[in-house]
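Some structures to go through are shown next.
Nothing in this text is a laboratory measurement; each read-out follows from the coordinates by a stated rule. The structure displayed is predicted, hence computed values, not measured ones. Cβ atoms are built from the backbone, for glycine too; each structure is taken alone.
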Structure I
Amino acid sequence: MSTDNPTGSTLASLLRDLRDEAATLVRQQAALAKTELKENLGRLGSHVAQIAIGGLVAFTGVIVLLIGLGLLIGLVLARAGLDEDTARWLGTTLVGLVVAVVGWAMLNRARKALADDPLMPRQTIQTLKEDQQWVQDKLHHPHESTT
């Protein structure tokens, strides 16, 4: 190819520009994906912590309330005329059931929040699609200026 051919040098220049812009675009997309994934993982960690805390609270509540409130309700039932042994286990069982339901509700809410918060970097995927379209347009119409 001759060096005094303006079409050849223009095409080479366009290809260099396309290469440089594509490389810059890839670096920017990688940085965007990294940032977006960090944000999503931060939220994931928060939801996991909420699940762990909810589980710990439910477990602690079951232990403490089954002992304290179960005995208290057992005494109340015994004073109401129920057999003392029956009152003791019935009071403990009722308290345990209530605490278990509360703990289950806390865990279920945190699990739903975790399921509703996707890790997929949506913004990055969208911009990659737009960039792909931009590159295809550049390849089909290389004579248009870059802006």
Structure II
Amino acid sequence: MVNRKYLNDALFGSGKQDYSSIFKFLTKLSDERQPWSKHSDDFKGKVRGIFPCDPLKDDIFKGSYFPLFDVITTSFCLDSAAPDVETYGKIAKKISKYLKIGGHLVIVGVLAETYYNVGEHKYFALAIAEDEVKSSWEGAGFSKYMYN
């Protein structure tokens, strides 16, 4: 819940959190030759919403229908939901069903850490290594992996 609040604030509210690194990264992925700040404004205009999900459930969006997405971002959701690397891989396969072919998945998380903080809140994190993350996404059908 706290993560969604921070993201809502960044996209639609006070903007106290600095997400410029994410927008700069998305700008690198696009073919457009515009400044990242313009891309940021365009991206914010295209956001369909910030949706709660439970990646451990078979139906992660609880019966809600969504068309396929061009871009899916996840912020600390996957590594805090998965209790182990095997489950992380299963979650990757579930998420891949919601992404258009040629679409992008942007994952914000921590590597090899057991927790992370959002404000004053401390959350569990799966201590997953970069090679395990890459292997999980390749197992879900993703062909490219870039760590930034």
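Before moving on, here are some points about what is shown:
- Structure (I, II) behind the derived value 29 of relative contact order in percent (Cα under 8 Å, 6 or more apart): I
- Test item: distance in nm of label points 7 Å out along Cα→Cβ at positions 40 and 72 calculated as 2.6, pick one of I, II: II
- Winner on Rg/Rh (Cα atoms, Kirkwood Rh), for residues 80-135 alone once structures I, II are ranked, highest first: I
- Of the structures I, II, the one that -11500 was derived from, the read-out being helix-only ellipticity at 222 nm (-39500 (n - 2.57) for each DSSP H run of 4 or more, over all residues; to 500): II
- Which of I, II yields 1.03 [Cα Rg over 2.2 N^0.38 Å, calculated]: II
- If you line up I, II by distance in nm of label points 7 Å out along Cα→Cβ at positions 96 and 128, the top spot, with the largest value, goes to I.
- Structure responsible for 4.0, with distance in nm of label points 7 Å out along Cα→Cβ at positions 88 and 112 calculated and labels I, II on offer: I
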